[in-house]
Each structure stands twice: as structure tokens, then as C-alpha cells.
Structure I
Amino acid sequence: MIRQTDAPWLVALDIDGTTLHEDGTISEAVIRQVRRVHEAGHEIMLATGRSSAATLPVLDRLEITPRFVVCSNGAITLRRDADAPTGYRREWVETFDPSDVLLSIRSHLTDARYAVEDEHGFYRYTEPFPDATIGIDSEHVGFDELLRHDATRVVVVSPDHDMEDFLAVVERMGLNRVSYAIGWTAWLDIAPDGVNKATAMERVRAECGIPRNRVMAVGDGRNDIDMLLWAGAEGRGVAMGQAPDEVLEAATELTVSVQDDGLAVVLSSL
């Protein structure tokens, strides 16, 4: 029988700003701790806003093969499948009709860049996105084409806005019937209503049979707030040291910044 003190933890890691530095590198300290926790039998996995195509290469770099991977801010959850071409199959997919929200946002942000991810992980975008969240399976299209496809995720970037102005614009939009999270810059992620990293992680937790008091989540962005609140309710919700104030407030613990290998520091406590 496994004693409670020996029971595995479910550990959810954000990628950008948590596992990866701003330049896309992963420190040896983080790699070492992630592998140690994985080899110790804990369920350590990634929970990210990235598409699946942009997430799986990070697993390769960490050299771990978790049972589940949460992508697209919870709209897509992958399950390990050795027979699948990538080693993972789409287990749970949440979609919505993005047309109303796209038209509403464009009326407020006329010069923004838009992208829509479909249930297959394929992106259609109006302008190039300088970020790894969009995978190689993508197509440059006109705005009207975005309205024709159900989405797991809508991404909006407004390069002409600073963060404070962008937050004010989002507030004026009064978005409803969708879930949204705002990134570090003028970046808006929109998911199906009620879907976020926390809802996906709770489904993973139940599938793995891990008690709520044995969950830990580590993140640094506004799209991690729900997940940190979920983990911290009975387990550990850990914010990176460089996180915005509202992320820090959602956490039950604080580690040092990504530059100082904060993820490695907190993982060393397991």
C-alpha cells in the first residue's frame, strides 16, 4: 500500500515564463528537477496556452512523457498514445463559434491581429504572430475566413496598445459567453465559455485519481490565475517571482523569478 506521504503529486507547469526563459531556453537546473520529479513517480505535466504543435517539442526537450498535456488554455487536452504519430492523441476538445466575439472585438480593435485555432490544432491568422504559441500548421487568411470555423481558441494581439490601454479596451468590450485571459503584452486569449487551464486540470486530476490536496500548479501569467486558484484551494498554487500582482494574489506560494530558476526551486521541495 502506498502511504499518503509517498502518494504521487499532480504537478501542472506553465511553459513560457515558468519552464522557459524569455529567450526560449530551459536551464539545466529546471530540466534536472523536472526529470527528477517525473522519475520519482509524480504526474508532472504541462498546462499552457500554446497549441499542441508548439507544446510537444517542449516535452521532448524535458525528456518526459506525461499521461496528459493541457494545451490552448484548457480547450485541448492530449493523452499519451504510443500508436499516435506524435505520441499523443486529442482526448478532450472544447469548441465554440467565434464569429460574434471576433466581430465585437474588431469593432473595438480595428488594427489588431487575429488568429483562430480549430479542433485539429490548425491555425488561421490575419497577420503574422511573433510567438511560439502558433504552430507550423497554419494559414494566412482574410478576416472573414476566421468566422467560418469553430474554434478552440481565438488569439488577439494589438501591437499599438500598451498594457494599461489594452486592459481598458477589453473591459469596455464586456465579453460574455466566452472565457478570456490577457497575456503579458496586449495579447488576448479567448476560449469556450467556462474553459480554462483549471477546468482541464480538474478533469486530468479526476482521471488520474489524485486527491485535491496532492496537486500543485506553477505559473506566471494572467491565464494561470484560474489554475493557481484551483491548485491552491487544497494543494499548492505557486506564482513565479516576476508575475503581475493579480497573479501573485491568486497564488498560495511564491517562488523566485524565471531568471533565477524559480521552477527548479519549488520542484526541489517535492
Structure II
Amino acid sequence: MTPDQAMTSDRWLVALDIDGTVLHEDGTLGDDVLEQVTRTSAIGHEVMLATGRSVAMTLPVLDRLGITPDYLVCSNGAITLKRDADAPAGYSRHFVETFNPGEVLSTIKSNLSAAHYAVEDETGLYRFTGFFPDGTLGASSVKVEFEELLTHEATRVVVISPEHDIEDFLSVVERMGLHKVSYNVGWTAWLDIAPDGVNKSTALERVRALLDIPRSRVMAVGDGRNDIEMLEWASAEGRGVAMGQAPAEVVAAANETTETDLNAGVARVLETL
């Protein structure tokens, strides 16, 4: 067996969240993290991103990291991209899951009348009502009436409620009983809703099988509530790593912890590969 074959046979699938994990919360990328991502990819491990971000907001981060993984997981698992030299951005949509958002939007609006809403379609276009801070929806967004949101198939519904603190928001979301869709609440009063049974782990398991990497050699690193299923999936047989600043329920889903994003936690864990 050649050294290259040995490396390939021992390679890990490394799935990294973006915000608060690879990037600091202010969007900056630390030199240590960049160095370790580059090194880990260069020695043959499959280092990829698994994010709640849309495709348009994920690809620039990939460029900053300087890596070209075979797959990318976006929109909390609803969209999986595959590397494609013929595609304009170097990646094409490999697997997309959508749902009709009408029922869930109507349910939420009846419980959160002052909230703001956005629906992402499979092209990455956001249609939204109310107000979203600059940059949160990316460049491809259009303001519409609420009723129009009900008519488009969605990869994701986003709800923000600035009048609630995070604990109140969690309580309201739990009372709604959104059993027909998968949902995650972010670090602020931000709710991401995906197609039923879809999350980062479902997409990553599909990628793992395509790459023929055993479950014992998967690593996932994240810090948010939308990373819980991904960390549980990785922890079952591999390494699920919670960032140092992660909430308690995220830490509980992992079987390892690392330093905070400000202390280059991703770099510290990648150094072990």
C-alpha cells in the first residue's frame, strides 16, 4: 500500500459549522483556524462545511478557507452541493428537500403576531416580510406581502421576534408544537424551520455514505442549537465536538468540547488529526 493509499483509507470526514465555529461571530477568520483547515485538508481528510447559511452565503467562506471539498451542506441540511467543474461557482445542487410552508407560517403568525418572516426557496432567494438586519438574508432577497410567503415551496422558513428574549422565544416555540417540520432556535430570537426530518445530520449521513467513510471516522464541530443533531450523529461512533461557548444543551449532544471561537477552538481540535 502506498502512503497516499494509506492516507485515503484512514481519512476522516470533518464537518464544520461556520458562524461561531470557523468564523468568529463578527465574521472574521483567525489565522490559526485557516492554517489548520488548510493542513487537515492537505493531508487527505475531507474537510467540509455544514451550515445553516444559504448557498450564496456559504460559498464565499469556502473561498476564504481555500478548500474544495466534494460536498457542502447548506440551509441546515435542506441543500447539499456537489463539486462540479462545469457549474459557475464550482458547485451544483446535488440534493434538495423542500416543503410547503403555508400551515407552519399560519400557525406561527397566530402565536407571534409581531414577528418577521422569510422563506428561502431552492435557488437561494428569500422572500420576506417585516425587517431583517442587513446581511442576514444575503444579497438575494425581496420584500413581499405575508400572503405570498404561503405560496412558494421552501427549503427553510426563518422567523425573528425582536420583542422576545431567547428563553421567552423558546417557550413560545415549544407551545406551538411544530411536529410536522424540524426546527432550531438560534442564539438570539431566531427560528429556523426545515422540511420534516431534515437537519445537518441527515445530509451528512448521505455525504458520508457517498464518500464511503466509516461512521467511526466522522468529526463534527459546532456551537449552536442547529448543530445538536449533527453532534449527536458524530458522537454515536466518531467525534462530536462542541465549541467552548456553546449552550449547555449543545454541549450535552457532543462527546468532546474544545476552546471557544475566540480561542481558536476549531484549530485546537483539528491539530489532533
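Coordinate-derived values only; no laboratory data. Just so we're clear, the structure is a prediction, and the values are computed from it rather than from any experiment. Cβ atoms are built from the backbone, for glycine too; each structure is taken alone.
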Q: Given a value of 58, 42, 32 for Cα extents along the principal axes in Å, point me to the structure among I, II it was derived from.
A: I
Q. When you work out distance in nm of label points 7 Å out along Cα→Cβ at positions 51 and 259 for each of the structures I, II, which one comes out largest?
A. I
Q: Could you figure out which one of I, II the value 2.9 for distance in nm of label points 7 Å out along Cα→Cβ at positions 43 and 251 was computed from?
A: II
Q) Which one of I, II has distance in nm of label points 7 Å out along Cα→Cβ at positions 67 and 83, as calculated from the coordinates, equal to 1.2? A) II
